[in-house]
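Throughout, read-outs are computed from the coordinates displayed, never taken from laboratory work. A quick note: this is a predicted structure, and the numbers were derived from the prediction, not measured. Cβ atoms are built from the backbone, for glycine too; each structure is taken alone.
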Structure I
Amino acid sequence: MSAAAARPMTNVTAKRAGFFRDVGSLGGRALRSIPRDMETLFPALIIPVFFFAINVGMMQDLIERSPFGGEMPGNVDYKAFQIPVAVLFAVTGLSRANVMVIDIQSGYFDRLALTPMNRVAMLLGFMVADMALAVAMSIPVLILAFVIGVDFATGILGIAALLALTVVWAIVYNGFPYAIALKTGNPAAVNTSFIIFFPVVFLTPLFVPQEAMTGWMATIVQYNPVTYLLRGMRALISEGWALDDILAAAAGIGVVGLITIPLATLALLSRIRRG
């Protein structure tokens, strides 16, 4: 036996790769999983296009002939008013949380937690794929907008700003399904997280301007952060660089993020401790 073989074993510890390397590795894995779930993406695109067609078909003449003032002048293009709604429908709740559940059930997530992998990167890696999905789902809706004659008052830069708001919103909202996935490890529970979407998005000036609402609905809409996100997105399309509306949209996203991101982070740390 050689001297090297006879030498007693010493403790070997894995070397940390670094935060960005961890995010890149897990993000690449999440991105590679998307083509295996293409059947889940088509309904996510068909539904917003369907609602867009129905809403415009039913209400365009009524809304455009009603001078509400403020957010919607009498000569408003109702198609442009509905495009941000279609974008939000396409991206909200579309996440890789179901893939995370599969990792939890298979034990892969627990094995990953035993490595020196950065804990926050274990969540952000999945969100890298969510960012790609948000862009991929927004582009067909924006192409539809151009096809039907919607003009962007802010041009190419405005489209980029709208996509940026959309991507950040998708990441922030997806804190909900990730928190549920990490807390329960149950795919059925993750699927029900879509229910949160309805009060968050439908209690906004979705179909008519805020000025046309009265009573309890007008009060709830006023305090819903998504109201300001829609207003900022609509400003980028129809009004131009309305800085107040755009900043309010960013602030609305931030308010939701103050709830969802800590929830997801706490659920992640709890899952790791239990594992």
Structure II
Amino acid sequence: MSRNKTLAAVALVAAIAAGGIARAEGTDPVIAKVGDQEIHQSELDLAISSLDPQLQRMPDEQKRAAALSAVIDVKLLVKDAEKEGLQDDATFKQRVAFLTERELHNAFFKKHVVDAVTQEEVKARYDKEVAAIPPQEEVKARHILVKTEDEAKAVIKELDAGKSFVELAKAKSTDPNKDDGGDLGYFTKGRMVPEFEEAAFALEKGAYTKTPVKTQFGFHVILVEDKRPQAPPALEQVEPQVRQLVMRDKYLALLASAKKATPVEISDPALKKAYDEAGKAQEAK
């Protein structure tokens, strides 16, 4: 989630401005030096986690090298920046304060939202979402596609005479799935062209069309092998999306509680209107 992402150079600069990164004795080895400045493993880890998403896809050793290069670049120029007194510049202090607040926000978000989500909450939200899905019927069908209506009628006559649908599909269909006996698997409404769909869903289980079905692809003979309610996706398939919903609700609840405790005032009427509308849109998702 974007609210929990850190910015690349920002985290390094903020850490340096705050006096470095806290290290447990003996657990954070020195991996390089720039003059008398030590670079510890924790700084490299932070730099790696802050790399651009494109760089994150590089092999591990290349990522480590890119991250180390970024840390060294910072160390090389920090002392010169301090000599020029840039750390006392009002704009710089304002930026560091903003970045510090953002990182505190992210740390609070991780603790009370990301790390606070339980599997029980994810399962409960999944059950709620599944219960809200309107039931849909799906059919399992096969078809034989031919070029002319007369060819389709001839196929229907052979079916009426007891010929195997699968064997006729393999012998006569022009569709690429002919080798599978014209098998289309299960599908719901909206997946096929309208004429095909209407004919398929009108058939009873085990029945085939008694007249050819014309579509933009040619003429079809359709067999419906099964009908059933569509099963919802398994929790394992949609867990990341469901977890996002749980995290969003937790985050919005935190914000709502904070806003009750701390009034928010926006002096610009147009900006206030845009802020309020954005908030309503977020809550409605």
Computing FRET efficiency 1/(1 + (r/R0)^6) of positions 96 and 232 (r between Cβ atoms, R0 = 30 Å, to 0.05) gives 0.05 for which of I, II? II
Which structure, out of I, II, was distance in nm of label points 7 Å out along Cα→Cβ at positions 88 and 264 calculated from, if the result is 3.8? II
For Rg/Rh (Cα atoms, Kirkwood Rh) computed as 1.23, the structure of I, II it came from: II
Out of I, II, choose the structure whose coordinates give relative contact order in percent (Cα under 8 Å, 6 or more apart) equal to 23 when calculated. I
With mean count of other Cβ atoms within 10 Å over residues 144-151 derived from the coordinates and found to be 17.4, which of I, II does the value describe? II
Kindly point out which one of I, II the value -17000 was derived from, the read-out being helix-only ellipticity at 222 nm (-39500 (n - 2.57) for each DSSP H run of 4 or more, over all residues; to 500). II
